[in-house]
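Trainee: Okay, got some structures for you below.
Every read-out reported here was derived from the displayed coordinates using simple, explicitly stated rules and does not represent laboratory data. A quick note: this is a predicted structure, and the numbers were derived from the prediction, not measured.
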Structure P
Amino acid sequence: MFETIKNLFKKEETFSCIIFDGKKMKYLDLTQKEIDRLKQEHKDWTITKKEEC
């Protein structure tokens, strides 16, 4: 039970990203799960981590 509670407060690593949807460019800090979800939902979007630039 302690591990379950501990995992609730664990902070996931975030990455600075540039998201381009064809019209607007957005700068966000996203977790890897969020990046993967956006890539699956929006195939035409370009998502680039700051480290990859």
Structure Q
Amino acid sequence: MARIDYLREQVARAERLAKAILDQQTAERLQAFAAECRAELQVLTVKAAA
């Protein structure tokens, strides 16, 4: 469960930073990182439910 909480925090943090940052390349990388975390979070959530 700790990994799921960690990923949720990372998604929120990355999205918040991506909105606040002016550098487009950095914002895109943060959004990509958030998407990766979301994908892993979805896999872990499915495994936890099973």
Structure R
Amino acid sequence: MTPITTFFRNLEAKCCAACGQTIHEQAESYANECSDCQEKMSYDAYKYYHLKK
């Protein structure tokens, strides 16, 4: 069995599912998008739902 420290040390860098940029956070995080893409998606959703004319 692989020691837990070796397992986490050998994980590949996480990449954003939207833009491919490396995500600098803990590997066990559930986030799939970088903070820039999360902000853009939130603003796009806001515009779609609240700024309809």
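Trainee: Given a computed value of 28, 12, 8 for semi-axes √(5λ) of the Cα gyration tensor in Å, which structure among P, Q, R does it belong to?
Mentor: P
Trainee: Let me ask you something else. If helix-only ellipticity at 222 nm (-39500 (n - 2.57) for each DSSP H run of 4 or more, over all residues; to 500) is computed to be -9000, which of P, Q, R is the source?
Mentor: Structure of origin is P.
Trainee: A follow-up question, please. When relative contact order in percent (Cα under 8 Å, 6 or more apart) is computed for each of P, Q, R, which one produces 44?
Mentor: Derived from Q, not from the others.
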